[in-house]
Structure P
Amino acid sequence: MLISFMQVYDVTKFLEDHPGGDEVLLSATGKDATDDFEDVGHSNTAREMMDQYYVGEIDASTIPKKTVYKPPKQAQYNPDKTSEFIVKLLQFLVPLAILGLAVGVRIYTKST
């Protein structure tokens, strides 16, 4: 089992004095900024200054993994809505036709 420890620094007091500006430090908040620090090519003096901001170490395996968003399952899309439309139309027209037929029969039988 490989246990990886990450060093933790609190650079809050150094925000105003950082030569690269406070945005650089704030953008690295809450993440492993090792690569960012190394890519800039800090001097030995900068590396020595880190000691005064050192807080401790954290076991990297205890950091929760980022969760991936999974959208909720939806009903399957039916691109052919024609059949649904026809069913709804018939549900309206069939009773109306029966009513019209009944009225027509009543009128026809009453007049004869």
Structure Q
Amino acid sequence: MIQSIPGPPVLSLMIGTGLIGGITASAVGAIGISVANFAPYYLEMGLDPETVHRAIAIGSGALSIVPYSGFLIIFNNLTGLTMKDTFKNGFISISVTHWIVMAVIVIMALLGLA
């Protein structure tokens, strides 16, 4: 299903990796799953290995900052802050920036620069 996302292949790879990051609440977990399951398929499609690596690394953090994220839970416990205090800023600083960079990578891929 992820591989059938319309648009350039690099976009479906990043979105698929991002979705896995959101499900697992872990960018590292998303990287491990995507490298093992998606990378071979996209390499066979002709994507450059560096582009596949970049897409997986950047896409992995797109949705990994969720309320049940281990990072947020530990950060809040260490600082004494609540989810209400930290989630908005964490989401903006992590997810939004990853989505912006994902758009840049797709544009670069379309122009043959990535």
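Structures compared: P, Q; top value of mean projected area of the Cα convex hull in nm², i.e. the largest, recorded for P. Which of P, Q yields -20000 for helix-only ellipticity at 222 nm (-39500 (n - 2.57) for each DSSP H run of 4 or more, over all residues; to 500), as computed? Computed on structure Q.
Please state which of the structures P, Q yields 29 when relative contact order in percent (Cα under 8 Å, 6 or more apart) is computed from it. Structure of origin is Q.
With respect to Rg/Rh (Cα atoms, Kirkwood Rh), for residues 32-87 alone, the largest value across structures P, Q is given by P. Determine which structure produced the value 2.7 for distance in nm of label points 7 Å out along Cα→Cβ at positions 24 and 96, calculated from the coordinates; the candidates are P, Q. Corresponding structure: Q.
Coordinate-derived values only; no laboratory data. Note that this is a predicted model, so its numbers are computed, not measured. Cβ atoms are built from the backbone, for glycine too; each structure is taken alone.
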